[in-house]
Structure 1
Amino acid sequence: MRIRTCRPEDAAEVVALRALVHPYLLRGVESTRNMIAHPPPGEHWTAWVAEVDGRVVGWASAYRNVETSEPGVGEISTLHVHPEHRRRGLGTGLLDAALDHLRAIGARRALTSCRPESLPFARRHGFTASRELRYSALDLRPAPPMPVPPPGVRLLSAAEVDPRLLHEVDAAAAVDEPGDVPPVGMDFDLWRYEVWEDPGLDRHATTLVEVDGEPAAVSLVKRDGDRMWSAFTGTVPGHRGRGLAALAKRAALHRAAAGGVTVAYTSNDEENKPMLAVNVRLGYRPVAAHWTVLRDGL
């Protein structure tokens, strides 16, 4: 058994492990390999794997949160270990590596998430449960119909628009999203890396809503084979209350299904009642719950 820094050639095993432990968390092999080889700029992102007899059986990554106005916040991705290799110290080893890294980059607070059954592990390591997250799935067979926009509204594929328009809506719509730390809009360079240049972004399915020529809502789609992840759906504050987020998501789901996607996944903070209501109306069903957990005083 050993804990070591992750390498690009680990990507396929990392994705297979994630699909086994958390099938609703979606990042494909090419996207994972790209992140390991070329980490996000400015985040000091690093990943580790737990290895047993040459096989990857655990994973964690840690980085500085640059999307909040609160200084000194570090995040740890959802740490996971293969069920057959738990209770052998691998999870603790991965967590220790991540916390050491966060301390080294100046973080004073750590944020991560876990399943309810992992809360005792989190508490033993100094974390406190904070917020509940709902993971949901939608069967796209048959494909949902393409919505008909009202007059003055256009549903544009990301493939036909300037990415800066998508970023503009994404950043404006995300600033009041519920969470543990106050959010700020992602700057364009990081957004371009995280979203636009992600090999998993489905530019045909990702949908921008324009109202009288003004960008108003967006639904981002990331894809791995026949599965998709709704990376973000939101409306800029001045256009809310008109059903535009639901319109964007319906169009995105239709386009993804037409392109061969059979199941869609998403997650929401349990306090995000408007988006939860949209997803329930679309037919999403809960498949898992996580809790965000926080540790202060690193």
Structure 2
Amino acid sequence: MGLDLHKLHHLVAVAEEGSFTRAAKRLHLSQQALSTSIRALEREVGVALLDRSGSTLTVLPAGQALIADARVLHGLARSAVHRARRIGRGEPETLSIGHTPAVTGEEVTTLLARAHRTRPELASRINQRYPHELVEQLLAGDLDLGLCRAMTPVHGLTRSLLTHHRLHVAVAAEHHLADRAAVELTELAEETVVVWGTPGRSGYTDLLVEHCRRAGFEPRLRRNPVQGTPPTTAVLGTDHIAFVTDAPGRTADGRVRVLELRPPHFVPLHALWPQHTTHHAREAFLSATAD
């Protein structure tokens, strides 16, 4: 049995919109044509995918499973087309990399420099992406590789550990710790820690919290209201601290001081990429940058 990718696309749209009317408008189809497509898909699969009996449309477990696979299949199809088109046109292979704000531009540059030592011809495009955007674009085939910290790979993505970076502590220049060169983790028990993700929903935030708990305290957290900026800048205008991977010293035009954290604590740098896709530049990058 072969599944029609167009019908799968229709199912994803209905599930995301929660309505045949809105999905039909998004797809530029009539509502009747969309309904016919979904029913044909249900006949092909042999089970109901949607529950239309209530006042609100509900995606059934079988539909949820098919949608998860549909997103992966669409990404695989797009990647395959892009690869064939590139080869047919004789274009060089370019590695499209996305990284979350938790991974600094300097860290990405260091990895690329390491890769260029063995593959000087490696061409790349680098973009910062929020975690949910990173996942969506990897699954859609718009990114070849994602760099992140402690993100759990969703269905269709695989993960590998590239390296670890040492944690340090950022404070504003006016902070009472700013004249210190180093600070013990246990000294931070009374401080408010700026984080970027919501506890329980962010693997990186949970990892930072676990470091504090192992030191014997439950950290007071404040989610950064400004997302996407360099991690060290999160403390500007506050008396809070932030765990960062930047080197100790002054940064942000002297407005932020990064202190050495003792004893040493480390956080992982992970690579995410779509399973079952072929990309020689990505394989070369992973081989050259993994510790």
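Computed from the coordinates by the stated procedures, all read-outs in this text should not be read as laboratory data. These numbers come from a predicted model, not from an experiment. Cβ atoms are built from the backbone, for glycine too; each structure is taken alone.
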**Q.** Test item: Rg/Rh (Cα atoms, Kirkwood Rh) calculated as 0.96, pick one of 1, 2
**A.** 1
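Which one of 1, 2 has helix-only ellipticity at 222 nm (-39500 (n - 2.57) for each DSSP H run of 4 or more, over all residues; to 500), as calculated from the coordinates, equal to -8000? It would help to have the intermediate numbers written out before the result.
Values: 1: -8000; 2: -12500.
Clearly, the read-out refers to 1.
With mean count of other Cβ atoms within 10 Å over residues 55-62 as the yardstick, tell me which of 1, 2 scores highest. Intermediate results must be reported in sequence, preceding the final value.
Details: 1: 22.9; 2: 12.0.
Top value of mean count of other Cβ atoms within 10 Å over residues 55-62 goes to structure 1.
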Q) When mean count of other Cβ atoms within 10 Å over residues 7-14 is calculated for each of the structures 1, 2, which structure yields the highest value? A) 2
Q. Between structures 1, 2, where is distance in nm of label points 7 Å out along Cα→Cβ at positions 39 and 191 highest?
A. 2
(Q) Of the structures labelled 1, 2, one was used to calculate FRET efficiency 1/(1 + (r/R0)^6) of positions 15 and 199 (r between Cβ atoms, R0 = 25 Å, to 0.05), giving 1.00. Name it. (A) 1
